[in-house]
Structure I
Amino acid sequence: MPLMTVFLREQAGFTFLQIGIAASIMGLPMLFSPVLITFFADRNIDPRRILAVAFTSSACVLTAMFFSTQIKLTLLLYFVHGLSFVAMLPLQDGFFFSLTQQMKSEGKYFPEYPFVRVWGTIGFIVPSLLLYFPLKNGAEPGSILPVAVFFCVLSMINSFFLPPLERKIFAAGTGRRIPTRQAFARLYSPEGRWLAIGIFFGLLAASIYYSFIANYFDEVIHIPRQYIGLIINIGVVLEIGYSLLMPAMQRKIGLKAIISLGLGLMSLRMFLLATFPTPLVAVLVQVMHGMEVLALYIAPPMFINRLAGDEFRNSMQGVYTMGVGGLSRVIAGTTAGFVIMNGDLKNGLYLGAGLALTAFIIITLFFERIPPLQKKQDV
């Protein structure tokens, strides 16, 4: 929902600091919700039913947010929405990796992760396309919420059509071993710690960017609102091509190089936007978006899955989301809010560019590749 922060600023009356605080509040559930929900998934609770409950909860909360007229109530609803929303991605990643592991053991074909992940990209694009004409005809930014509720309902229905996981996948964790503890140990082991630290800085930069980019386009570059979502979606459309090409890229240069390249382009993208705030630059830099997504949201879960065992595969994604994604998101919103509270939105972009550059240096110089279990060489 690219226009959510425009909605908060105009209709809810939020200052930049309050928008940053709201972003941090929505990130707070990432400090416990993903770990708790993925723990349940590793303890024999069907993740398909967990997803159904999460999407239903989101639909209810977004509906209430649409009718809210008070800042405090909107912030509370934003937090409650985060309880279910932030756990969806690690839970779905854990479900996918568990299912592919099951199919692999049965000798069946399974699709590569980027080919499945691309459907999430398409799902991001469609709502903005649907909103283009209402916004062009003068609809308020709050119209994004009914559209979001509609897709929550569709996602809830889809959860009942997902393939089941065999019992043995759920029962893999036995005895006194706690999936969450195993996952924490693996994430911060010598194999995983530099990946976690580097991606933390990258996600910190990304959270700052996405917290205020719609406001930047609106108030600094003065792009008409009906075009903001469409411009952002230029990068998202190109992201589909990057995702489809990723397996070939992985075979040529490896996952680590994909992450480093994406982080470098991410830093350059924010620097260019802050230095040259024109509609043309806003459009042109979208070509870098796809590599950023590969670096932050597709390649890392693939590495993280290599650290996991069947008994804590869901928890591995949950712990990563909490310890890396959640912590960065909580820090980013309020930090960016303070940096730009005087109204200079460029400062947030310069800060993000510096953090992305830091992430690039850490991954390039310190992170060693994590090889797949079935291969001796890394890719």
Structure II
Amino acid sequence: MSVSPRLTGALTPGVVRSGQPSLVHGWVAVDAPDGPPLPIDLYIAHVEPHTSAVCAALEASVQGLSVTTLTPDGPRAGARLSGRGFGSLNAALRAFLNRPAEDAPPAHLLLVVGGAGLEAPEPLLDAAGAIAERAWGVDVIASHPAVELSLLGQVAAVGRGELMMQERPSEPAFAARLVELSTQAVSGPLLDVTVAPGIEAGRIFRAEPVPVLLGVPRLTDADRRIILDVGPLGRGTRLSWLFDLQVTPRPAGHYRLLDVSLRFRRGQRVGLERLELSLVMADTPWQHREVHAPTADLRDRAELVGECENISGAFHRGDGRRVAVGLSGLIRRLGALGQDTLVERAFALRLAFLRSGSLDRAGFNRLRRAVERI
């Protein structure tokens, strides 16, 4: 029986040609331990307009659990969402932050977002970050087919939670997530990553359970650390991250790229797991090339989601040329992976965009969710 989270990692590729610049993907995974579950306070709220059928499915999933409903009028016991909801995502997150928290167990918010409107990202990410700092979490449950998945995914990732797309009620999906939340064996897990000097870090993705672009870290010569909130670790859960690492030309040899520490608390005990990822620079790398297959697969999925992020951002900036270019790039990537059905869907979206200048958000979201499940 595992009494601590397990920390593993790999590089893709593991061996590169010496004397040449190389792009390497670092993969770090955390597997949950066994052990008695921690207590957790569950909260539920919705942002108007909401989808009543999805709310009903969520209420059915939490039957038998102690759940508090958040409303603009204050918290109340039970999971009934038929009352007045919040007018904005930011208002719901702030209400969760303002709950009494003295000596309270970890809390998690299940937030149903029914509207398709786009709010300013800065306040939402600030609120999600404040939630994470208190070792709480927030799941965003999107029930509208044309919501802005890019922003909602970042809110959930920064807030130590998950984004679940529920156009149709699906009690098993909610129930599976509730099992993860209610079977945590450690609290406050943090991933502390130090990037070696001379290595340029690019994008960071949370790769599992679904790819989410977290952003690009700002590293300096004096501060090479990246701190990531791991979030809830339910029994049988794996979370993983991908790092883009640009390696400058170097002679043959072994080079340490990442030092990774996982810090967590189990009861009164503070735990620590460590990992080092080193790269081999070789004159003939093809003779002993190392490719970590799961990492390569996650890298491809993350790159696809990254392209979707670029398309979504370009559309909201009004950059039609970048939308068209991004869709073309997405088509090429899907074609290289043999995803012919998704190629046809992406091509149809691009053709419709070129004709009308408008991106079908519902169709684009469905394509993106299909990409995440490749």
Structure III
Amino acid sequence: MSSASPAAASPTAPTSLPVGTSPAPTAVPSSTPTSAATPVAPDLVHCKAMGKRGLVSIGVLREELVDLVTEADSVVAFSFHRGLARASVTRFRRDGAAPVVIGRHTGLGEPKSPQLAADAAYFVRNRNLYRMPRSGDATTQLAPRFSNTIAVQGGFVYGVSCEPKRPIDHLIRIGTQGGAVETLVDFDRSASPATDQGTSACDYRALIVDDGAAYVAHWNGRRLLRISLGDRTILDLAPKKEFADHLHLLGADVVFQAGGGVYRVSKTTPNPKRITELGKSPFSYYAPTAEALYIHDAVPYAPEEWTYELPWSTGTAKKIEYFKALKPDETPPDVGIRGLAVDDECLYVARQLEKYTALYARGRK
């Protein structure tokens, strides 16, 4: 078990969307009250695991998981069927009701950096940007060779464009409905071919955007860039932090994963503090809330792994769920965890079994 430095008090609740995703606009009710009385919010479906001990099944996915998203009373799974070259987005209600397929797309390349917004799901395949409407309409390509990682914010999809033969990269964006790709900021790659894959693969692993700036995790470039959307200035928030990835916004801070664990840094001051050594493996998963940080700590070649809860109030991690390798005699052993997400009621875990992916919920209270 690992301890951590206490986090800043009273953080603003983060989005529960996946890494690199900005919060979607609040959904507008389908009808407007005719009286002056305060409208009553519809009842939400409660998590099936509330009040129960351990993991509770909420559904089965017969494809490989790419990412998990939570929104309102649902868990949304982005997945990929290699044999059919098919990307899917499926909504699972947290009470375990029958899942609903939001959309599917067949094409070349594994889907990456999926983002869920109020109007559509967005993702890239072979750096090509796609929009999958939640209405059920056909998936369309918004831009070719756009980016390896994307973020959706304020009516735009943001990305990073690289030129392999030049040491200059670009923060770019396009409207969520399409249009021309706009270059916002040019910036130096600031890495040598020996330490950076960006010269050939555009090695930026995560991107998240708020109203004021874009935050870009440069994997082997060992940096976390803040790029202002106003004056277009650039600040390295985490110099020499190798393998930066998996960004979340938490109040006035950015939480990110790197080679030494999970870190927290002010949006404006380059002084990252390590929260915990847990999660330092790139195969680990974590999800922050206003109350705690949840981490599935993947240990390479280990026959067992644990999921932890780290309350901000104590800064000390505690074990909450144990997983044993499905086939311990295999090398390397694999416990099968492929995703982690959290909402106000439950923690959600995706586990790859032999023929399908099982989705489980675990009550937080």
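Computing FRET efficiency 1/(1 + (r/R0)^6) of positions 66 and 354 (r between Cβ atoms, R0 = 41 Å, to 0.05) across structures I, II, III gives 1.00 for structure III. Can you spot which of I, II, III the value 0 was calculated from, given it is helix-only ellipticity at 222 nm (-39500 (n - 2.57) for each DSSP H run of 4 or more, over all residues; to 500)? The correct label is III.
Using distance in nm of label points 7 Å out along Cα→Cβ at positions 74 and 106 as the calculated read-out, with 2.9 as its value, let me know the right label among I, II, III. List each step's numbers first, then the result.
Values: I: 4.8; II: 2.9; III: 2.4.
For distance in nm of label points 7 Å out along Cα→Cβ at positions 74 and 106, the value 2.9 is produced by structure II.
Assign the value 13, 38, 34, 12, 3, calculated as P(r) over Cα pairs in 10 Å bins from 0, in percent, for residues 122-225 alone, to the correct structure from I, II, III.
Details: I: 10, 21, 24, 27, 14, 4, 0; II: 13, 38, 34, 12, 3; III: 15, 49, 28, 7, 1.
The read-out was computed on structure II.
Match the computed value 18 of relative contact order in percent (Cα under 8 Å, 6 or more apart) to one of the structures I, II, III, and report its label. Computing relative contact order in percent (Cα under 8 Å, 6 or more apart) on every structure in I, II, III gives 18 only for III.
Work out the source of 5.1 here, i.e. which of I, II, III gives that when distance in nm of label points 7 Å out along Cα→Cβ at positions 98 and 250 is computed.
Answer by label: II.
A short reminder: the numbers here are calculations on the coordinates, not readings from a lab. Values in this document were obtained by computation on a predicted structure and should not be read as measured data. Cβ atoms are built from the backbone, for glycine too; each structure is taken alone.
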